[in-house]
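*Asks:* Several structures are given next for inspection.
Only the coordinates and a few stated rules stand behind these numbers; no lab work does. Predicted, not measured: the structure shown is a model, and the values here were computed from it. Cβ atoms are built from the backbone, for glycine too; each structure is taken alone.
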Structure 1
């Protein structure tokens, strides 16, 4: 007797065309709405009369761009109208399940900035120093950029580097002492690099070898360095200020041709050697992280340390090297405080720059270039306070001083988009 035939139902046809599903986010629309309301309330509740004069160059520049004067409130209202249009478009795109283009965010930011500055400088007898604003943004961002680069390297390797603040502060202290004793800023810079690497090595000892919670270790190191440097400052540097706390700063070096470019030339290419090192460090870190064998191993131990170990990569050794390199880079940022910005060390002179650098890493989605751009944004937020005070803006200085931290909170809260940390970030590796 033959077996009954088995009837196999016809399978549903499978399309060979892959469907791309785009998930639209309303974060752009929400941020646009909030910022539009802010500028609208400012213009409605605190209108100002008079013109705003923008100065784009100094009289000593080879190429002098004449200053322009615009009606402050009229420009603010025009910019507000642009913001309203972009906000409506962003909401319509969200309702249609389409993402808001990234360039719309740039246009929105420029329009908001132009409207805010035009309102703030209306009726002022002083010109709004555009070049000074750009230059101050770069200078204030220097330690944050170096801190963000070090943070990105450490976290790509799977170690949360909360101790960036301590590394910056220790490097600034050591650079001041060594630079003052030797009367040589280069020796001070080298000592700062070693100090940053040493703090990172201590972090690695507890976080990698002894597997202590990385966040707790970082916080403890920050408090420890703050206490040590404050104690040494009071007991040693104050009493011997002329010999131990008076450095020779790096001079500004003007790059021919580039330094004569209007607006950006004086701001970017008439700087000290540490600023130029920052220009080189960002692409070099990116290249090393994404185009070298070391970078591949670095990202492997940060994403899946067990898989990296199975192919012969020494996880703990790779993480140690990454932390030491990151600490050395952060050390350059710390040296900036006492070898470029000022010629003496002061207690807690970093003022939370390390934490802002950590926020820049999150803002930049753990990418060195994006993190550097985020650091420049934070530097701009800090520089804006000084520029607004020059023109006598009615905005309270306390509000402007807290602006960088507001931007930091917005970044950490995810208002700039979804960020995904390396999968093994913060997790100690236990070899089975």
Structure 2
């Protein structure tokens, strides 16, 4: 195996004790030469994440208000960490620069990125490692996509001996201004670094020992998933399994770099390996994942299938209201569009009126308060009776299915249920396939 890229999440850098665990992990394998870090996370339940505090600082500064209260917490967290680690770094001056930049009108993305920047500077000083600013190596195109030139640029910056520390979560626009990835974007940064250096593995260190087959808050004894494919992980992460940001798969997939999800607090645990392919034995089902908070727009019109462009017009209406959609199950004379509640909130009547005016349907209903649940597994396509087990389990649990959606890839079966039935449905599906 070649070099290993290690990404450490917010809880892994939350205090000096956690950072010392990082040092132990890195020293245990000399191949671990590239480190990507998040901003400081919570040390205890009532802590606030540094990124959330920085967003608040930006909002206050943008409104012309005093940022002292939240920034004081940010300042104290970093000064305490640096002091406890005994690093030779003028953290106070770095913090003062951040305060001035925030009050001086810096962009929201720039202010938020300072959490990762500061944690990486402190970690690099502690480890006596090379600090590489993500803004110098991770590039975005004008429309916000990752620029392919990133990989060559980063490869050049990360050339040489020793350890390298890169802040996660952000990169640079063509004009040099900073741009943040979506929340959880440090996972993406780690994958980008792994591809740039053509790593043998990408280790994603967090506070859990990999993926479980179902949400442990609903199924406390859910069994661990030891191996999962890129495609399966993408489906599970999209549907709410939050151990890894789902977009982190794309940079490493082309080079078939495995992702190893591991626990900083239990480094000997096997964790979960994310691979290009796996032995899909047994039931073929790898996991159950879901999310609450969806609405369904249901449209019925006789001879809909004969009307050219009907589906396109529906989606154009959705787009015209600034919404994206999740799924679109259809029938001969009916079409449904599933949209997140927060996307459609306050727009329901306007959407209904546009559909009536433009499409002249026989019926339009908008049903809020739905949950989507996915049963996921590469092997489902080769097992007779998987769908039967899904719907039998839900029927026996007294759960009414409102939506059924299965893609042509046959990697998942998605059902929509009333939110009140969500936990009952997840438990029933887990029991059917455990």
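*Asks:* If relative contact order in percent (Cα under 8 Å, 6 or more apart) is computed to be 24, which of 1, 2 is the source?
*Replies:* Values: 1: 24; 2: 13.
Computed on structure 1.
*Asks:* Among the shown structures 1, 2, from which was the value 14.4 of Kirkwood radius over Cα pairs in Å, for residues 26-129 alone calculated?
*Replies:* Derived from 2, not from the others.
*Asks:* By the measure mean count of other Cβ atoms within 10 Å over residues 234-241, tell me the structure among 1, 2 with the highest figure.
*Replies:* Working: 1: 13.1; 2: 21.6.
Going through 1, 2 one by one, mean count of other Cβ atoms within 10 Å over residues 234-241 is largest in 2.
*Asks:* Here distance in nm of label points 7 Å out along Cα→Cβ at positions 178 and 362 has been calculated and equals 5.7, so which of 1, 2 was it run on?
*Replies:* Value 5.7 for distance in nm of label points 7 Å out along Cα→Cβ at positions 178 and 362 corresponds to 2 out of 1, 2.
*Asks:* Among the shown structures 1, 2, from which was the value -11500 of helix-only ellipticity at 222 nm (-39500 (n - 2.57) for each DSSP H run of 4 or more, over all residues; to 500) calculated?
*Replies:* Traced to structure 2.
*Asks:* Here percent of Cα pairs over 32 Å apart, for residues 146-337 alone was calculated and came to 24; which of the structures 1, 2 was it taken from?
*Replies:* Answer by label: 1.
*Asks:* Something else now. Please state which of the structures 1, 2 yields 23.2 when mean projected area of the Cα convex hull in nm² is computed from it.
*Replies:* It was calculated from structure 2.
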